[in-house]
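Next come the structures, one after another.
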Structure 1
């Protein structure tokens with residue numbers, strides 16, 4: 001028994017089944033991201049003066065990713081248009097470019113995440129702040145022998161039989177009297193970075209630029225990670241349609257074309273979400 005309206009539009013909606021289902025799914029996605037954007041607005045409006053960071057993201061990388069996603073939106077549309085014109089080889093080329101864009105986008109985003117995991121903020125016992133990238137940390141073993149490690153591994157390190165305690169950390173960064181100096185630098189002002197060593201006894205709090213540091217970064221990681229998962233999911237679907245799923249072109253080309261169109265709708269939504277994420281997170 002053939003399922004009706006797999007390829008032909010329904011008389012009540014003017015859409016075939018898969019397209020109608022995708023539009024309903026995207027409506028739920030709008031509510032999902034809408035809730036996150038609303039949380040961003042409310043938390044930012046309610047933030048204390050100087051508590052909301054500015055300029056902590058790489059605008060150049062964000063711009064490159066924006067261009068990449070915009071280009072992928074074009075290639076996705078051209079892939080569907082190629083099938084409508086019965087040009088299967090062109091479809092393969094355009095969707096291969098879309099997949100390449102997805103890989104490059106996720107690679108750049110991974111690099112940005114890695115940079116944040118090495119960017120630390122230290123609150124000193126005297127109330128001052130040190131902000132920068134961790135260069136090394138020195139630990140003392142049970143015999144008080146120093147061990148220099150790349151990066152920061154916590155206040156203690158190693159097995160319980162030879163637990164080493166943090167002696168000091170060295171950052172390539174700058175010292176500030178207030179959090180506002182870090183989060184809201186004066187226009188055109190750039191902090192001079194240098195190697196700063198902080199003894200463990202002087203550290204009141206230390207943390208990397210992750211979700212636990214402040215509300216801004218919590219929202220940044222939540223929203224961009226969720227978006228990256230959508231990119232990954234969309235790429236998996238497009239990859240399937242480009243690879244093993246393309247066999248349907250020989251048996252049912254119209255239905256295959258519809259599947260490509262539906263995957264394109266999802267991809268365009270993901271692109272649109274980034275168009276909002278980029279200025280909200282990177283430029284404000």
Structure 2
């Protein structure tokens with residue numbers, strides 16, 4: 001069990017969602033800090049965590065596993081994958097953390113308007129529940145993740161990339177920057193009982209046609225973003241095999257992108273980390289192989 005080597009002189013940090021994009025980067029970044037880290041996972045990590053990571057298996061159908069996993073925990077990072085169970089699972093984790101005596105919760109939320117669109121409405125419900133608890137917390141509200149572009153890798157490589165975002169602008173943020181802010185919040189000993197929210201963005205807003213232009217330059221071939229109607233794009237998404245819920249999530253984001261609802265720029269990342277957040281172009285350069293055709297890369 002993860003408690004067997006507990007060092008009472010070191011804070012214990014539990015990471016819920018340790019195999020997710022932000023959670024995995026957070027676990028890696030905490031390895032050099034004077035803390036004990038335990039990853040909370042529903043499947044034991046399934047080989048997606050470093051071999052020396054302490055893991056506690058949690059089963060939301062068995063609340064006792066949550067209490068056991070959070071026993072002697074000082075701080076909790078809370079993130080769950082987007083699903084229709086997200087609200088119930090995160091609320092259960094919050095309630096258990098408070099009952100277990102966790103002093104500070106860092107919750108991964110989302111930056112966006114009050115809306116009925118998922119997952120923004122789910123995060124609003126979870127935040128509202130957290131606000132009723134007598135516990136310190138930091139709510140991280142990042143803009144849309146730049147890793148969302150990875151889902152367009154095959155269409156971009158095949159020349160069929162498109163959506164309903166038009167030429168609206170959105171400030172995309174790198175998950176590594178979000179993880180760095182989460183680490184800072186978890187290690188902050190100054191005001192553990194403080195209740196606050198951080199709005200996190202990349203360095204500037206971009207449109208999908210601008211992303212296509214950047215990819216054209218990096219790949220050395222034309223890349224186009226094809227604007228589609230909501231009805232047409234939903235039909236193509238369903239035909240590609242995604243569920244109706246996933247299709248509606250994608251269309252909800254496209255709507256916000258199209259209306260430039262998430263174009264805001266904040267200095268929070270640079271203020272907290274001491275360096276500018278990574279740009280979309282930096283992420284594209286780091287992941288350019290995803291977007292190459294078979295004849296552009298020997299491995300694709």
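Values in this text are rule-based calculations from the coordinates and carry no lab data. Since the model is a prediction, treat every value here as computed from it, not as a measurement. Cβ atoms are built from the backbone, for glycine too; each structure is taken alone.
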task = Compare mean count of other Cβ atoms within 10 Å over residues 16-23 across structures 1, 2 and report the one with the greatest value.
result = 2
message = Quick check for you: by Cα Rg over 2.2 N^0.38 Å, which of 1, 2 is greatest?
response = 1
Source structure (of 1, 2) for helix-only ellipticity at 222 nm (-39500 (n - 2.57) for each DSSP H run of 4 or more, over all residues; to 500), computed value -11000 = 2
request  = For relative contact order in percent (Cα under 8 Å, 6 or more apart), find whichever of 1, 2 sits highest and give me its label.
outcome  = 1
ask   = From 1, 2, which structure was FRET efficiency 1/(1 + (r/R0)^6) of positions 184 and 256 (r between Cβ atoms, R0 = 41 Å, to 0.05) = 0.90 calculated on?
value = 2
request  = Work out distance in nm of label points 7 Å out along Cα→Cβ at positions 144 and 168 for each of structures 1, 2, then name the structure with the largest result.
outcome  = 1
inquiry  = When distance in nm of label points 7 Å out along Cα→Cβ at positions 64 and 80 is computed for each of 1, 2, which one produces 2.2?
reply    = 2
ask   = Which of the displayed structures (1, 2) returns the greatest value of mean count of other Cβ atoms within 10 Å over residues 128-135 on calculation?
value = 1
query = Comparing structures 1, 2 by distance in nm of label points 7 Å out along Cα→Cβ at positions 136 and 152, which one has the largest value?
reply = 2
